[in-house]
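Each value in this text was obtained by applying a stated rule to the coordinates, not by laboratory testing. Model, not experiment: these values are computed from the prediction. Cβ atoms are built from the backbone, for glycine too; each structure is taken alone.
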Structure P
Amino acid sequence: MVVDAHHHLWDPAHRKYPWMEDDLASIRRRFDAGDLKPLLDANGIDRTVVVQTVSSLEETREFLEAAAENEFIAGVVGWVDLTDRSVAKTLAGLRRSEGGSFLVGIRHQVHDEPDPTWLLREDVQHGIAAVGEAGLAYDVLVRTRELPAALKTVKRHPQIRFVIDHAAKPRIAAGAWDSAWEEALAPLSELPNVTCKVSGLFTEADWKSWKAEHVEPYVRRVIDWFGADRCMFGSDWPVSLLAASYQQVVTTMRDLVANDDQIMGGTAAKVYGLS
């Protein structure tokens, strides 16, 4: 089973996306399951995981409904308010809703929080514990600035499956090797309950002039750290369209990871419990 473990769906006419500013105008339009299905078929992708884009329970419910209606969507990484003391009840309610069985993980856009230690707040830690108790994975959306807090969080919850999104977004476009990213992410690879998505890297490179050799050192370093059985492919579509077509993303990543079965599907199936 080949899995795109990270993509999005959205409709700016339906809700606001605070992060979708003017530099993203080219993707500020509706992208739905019908747009993605032909791309999956053309590129040999069997199943997908759709991931939250805003802090919205309504969006999570919509994604669960989309999973129930579209066979290719095998899992949903949704959003809940981790600071809410009743987060466990919220998770249980999502599980009972239409498509609730497709809920496989939770994510919050941590790198948009002003406080780099936001993850370490007591209420957030309580919420993350509830995610683990519900049997769900927690997707960690951070950059280098927030990695120290992520490391402490993972160590506090060894029973929870954590997934680092987009390899913590190294600064590929800067040209020089991102040594600060390397120093901060490497310790997380030593913890067995952490996996890493080799996703979203094309838009961390220069959108107009990236080449495979710009991305390859970061992909190689992540695989060397985590191993293929703790790495998973994700397209980050349609954000990825800022830099590359869906076919370019899939083809280039297959080449960079030698089309490894674990990275291209096995790890996602295991970590998210996909069928």
Structure Q
Amino acid sequence: MELIRQPSHGALYVEGFESEALQGRASVWIYLPPGYEDEPNRRYPVLYLLHGAWGWEFDWATKGSACETAGRMISAGEVEPHIIVMPNDGLAGVGSLYVNWRGARPRYEDWITRDLVGLVDSQLRTIPEREGRCIGGLSMGGYGATNLGLRNRALYRSITSHSGFFDVRGLSELFQPVYDHALGSPERIRANNPIEYVEDIPAEEMPALLFDCGTEDFLYQGNVAFAERLKELGLPHAYREHPGAHTWEYWSEHLVDQLVFHFGR
């Protein structure tokens, strides 16, 4: 794995990693906490932080100030030192929905949950087990984090979502032309539709879950509906809403809450 330092954003850039699931190359930005290079025997928990539709792997670092926020909070003792992995969704600039598409390829869920986790655990000093992994994201990445986290409950201890969606029914117009390739049948829709399949998840298997949304966001009602569904089923979760819309200003501000949720002391 080749790491190229990006000093202006405090991240490392992984370029040209060959992903079997994507049958091609993938790229990732990685934040390493203060002291990582000075403590060679220490291992760190990891947050996999997913971008939104029509986004890129560098969005969280360049638009969301994720590295600066994490560094400030670690230095202040507000959160434990941690690694942040910010991958491309595999379909740069379009929106893969982070799901395995119909047919043999491409497999965007497997890229994140298998290839990427394997890469990170093999190359960095992580805690390579469920208790050392968290996943979060914004918008499509909020959906991706929730869907991947709930579908792969043995991988992640906690899940967070900013301004995500949890019911993929009715999104075909927004995500054309990828929607039919990604989902395309009632069975595949339900298998990747958190608001439906949560009824099959035992409460004791739920990862810790926090999701938030701005009250002026066009996805606000969907967040409220998901919170109501989880409450109805008696599944543990935390839902928060704040003033704000579907903007980087909102996501950057409330990343603080999610880092505390994952790594708070």
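Summary of computed values
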quantity: Winner on FRET efficiency 1/(1 + (r/R0)^6) of positions 134 and 254 (r between Cβ atoms, R0 = 41 Å, to 0.05) once structures P, Q are ranked, highest first; calculated: Q
quantity: Of the structures P, Q, the one that -8000 was derived from, the read-out being helix-only ellipticity at 222 nm (-39500 (n - 2.57) for each DSSP H run of 4 or more, over all residues; to 500); calculated: Q
